[in-house]
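Several structures are given next for inspection.
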Structure I
C-alpha cells in the first residue's frame with residue numbers, strides 16, 4: 001500500500017482551495033487569479049466559469065462537477081486526485097464556485113490532505129448569497145430589520161432539513177442555499193413562525209450576466225418562482241431587510257424622467 005509519509009516533504013506539492021466567486025471572472029480576487037495562474041493542475045467545479053482555465057494556459061484542467069440532483073464526480077475521487085497530484089510535487093488548485101469555506105466541503109478536503117502531510121491554503125471569495133443581495137440592492141444586515149444573517153443549506157447530509165421554525169424565530173435574514181427545488185416546503189415551514197407578508201426573493205445565477213430575480217413575499221414566493229421558471233443554482237433570501245429591494249425600486253426615478261431632466 002502506498003504510504004504518503006514515505007514521500008519526502010521537499011518533494012511534495014501543495015493544494016490551494018480557490019474561491020472563484022458566483023461566476024463572472026471579474027468577481028475573482030487578485031489573489032485568486034494569481035493562484036490559478038501558478039497552478040500545475042486545476043480541478044474545476046461545475047458552477048465555475050469555464051473560461052477560468054484561460055488564466056492558467058499551462059496547467060492541466062480537470063472538470064470535477066458536483067451538482068445537487070445531477071450526475072456528479074464523487075467527493076472521494078476528487079480528494080484522491082488532489083492528493084495524488086500533490087504527492088507528485090505539483091501545485092494543485094481546486095477551483096470552487098462561490099466561497100470555498102461556505103458549503104463547499106472544504107473542511108473534509110483539508111482534513112484529508114493535511115492527514116497526508118500536504119500543505120493546504122485557502123483563497124476566499126464572494127459567495128452567491130452576497131452576489132444575490134448586491135443584485136437586489138439590499139443589505140443582508142440592515143440594522144432597521146435584523147441583527148444579523150444566517151447562511152443555511154436547505155438539506156442536511158442525511159437528507160433531512162434544518163429546523164426552519166427555529167431559524168425563522170431568530171429574527172435574522174435567512175440566505176438559503178440549494179433550496180430551489182424545495183422552495184414550496186421551505187416557505188410553508190418558515191410560515192409557521194413568520195407572517196405571510198415577510199419579504200422574500202429568489203435569485204438564480206447571482207452575480208452573472210444570466211442573473212434572474214423574483215421578489216415577492218413569503219406567502220407567494222414559491223408560486224411566483226415556479227411561474228418564472230427559476231431553478232438551481234439559486235439563493236433564497238427571506239427577511240425584513242429584503243423588502244428594501246422593493247422600496248429601492250419604488251424610489252428610483254423612471255427612465256423617462258431622467259431623460260427629461262438631462
Structure II
C-alpha cells in the first residue's frame with residue numbers, strides 16, 4: 001500500500017497564490033512521507049500537452065508518481081441537458097490529459113441532485129447520471145487511465161454502498177471506484193461492502209489531533225489494515241479539508257497514516 005497527498009490538502013495556499021503545482025511537487029518529494037500525489041485539475045497551470053508534460057517531468061524529478069488526477073468538478077445530476085453535456089466534455093477532456101500526466105486513475109463525481117432541488121431517488125436523476133457516465137466510460141476505453149467515481153455524502157448521489165452498486169449496474173464497462181473512507185452516510189458498513197471495489201482510496205480529514213488522527217473518523221488505522229488484508233496495494237491519498245493551518249495539519253496526518261500502513 002502506497003501513500004499520496006492531494007494538492008487539495010493545500011487548497012488555501014493555492015488560492016492565496018503562495019503555492020503552485022511545481023512547489024507542491026517539490027514539497028511532496030522532499031518533505032512528505034509519500035510516494036505519490038493526487039492533482040486537482042484546477043491546480044494545474046494549463047491543459048495543453050506541453051504544460052502537462054512539464055508537470056509530469058517535475059513529478060518524476062521529485063520522485064513522486066501522479067497517482068490520480070481529480071476532476072474538480074463535474075455534476076451529472078444537473079437538470080439542464082446542455083449543462084450536463086459541458087460536464088461530459090470536461091471529464092472526457094481530462095481523461096485524455098491524464099494519460100499525458102501518466103496518472104493511473106481519473107476521479108470524477110456522479111452528481112449532486114440536492115443542489116438542484118432534485119430527489120435522490122428520482123429515476124430521472126439516475127437516468128441522467130447513467131447516460132453521462134456511459135459516454136465518459138466509452139471514451140475512457142481509448143485511454144490508459146481508469147475512470148473512477150467517488151462516494152460523496154455531501155448532497156451526492158453515492159451516499160451508501162447500495163448507491164455505488166446502483167450506478168455500476170447502469171453502465172456497461174469497467175467503471176472504477178474511489179473509496180473515500182469519510183464519505184458514506186453510514187460509515188464503516190458501506191466501506192465493508194465496497195472495499196473490494198477500490199481502485200484508489202481517500203482518507204479525508206476535517207480535523208487532526210496531536211497523534212495525527214481525525215477525531216471524527218478514528219477508524220482509519222483499522223481500515224488501512226483491512227485494505228491490506230484484502231490485498232489492496234494501491235494508493236491511499238490524504239485529502240485535508242480542515243480549517244487548521246495546513247502547514248501543520250498535513251504533515252501530522254500523513255505521519256499518522258504512514259505509521260498505520
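Figures for the structure shown
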{"quantity": "For helix-only ellipticity at 222 nm (-39500 (n - 2.57) for each DSSP H run of 4 or more, over all residues; to 500) computed as -8000, the structure of I, II it came from", "calculated": "I"}
{"quantity": "Which of I, II leads on distance in nm of label points 7 Å out along Cα→Cβ at positions 136 and 152, largest value", "calculated": "I"}
{"quantity": "When percent of Cα pairs over 22 Å apart is computed for each of I, II, the largest belongs to", "calculated": "I"}
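Taken together, the values in this text are just the output of simple stated rules run on the coordinates, not laboratory data. Note that the structure is a prediction, hence the values are computed from the model and not measured. Cβ atoms are built from the backbone, for glycine too; each structure is taken alone.
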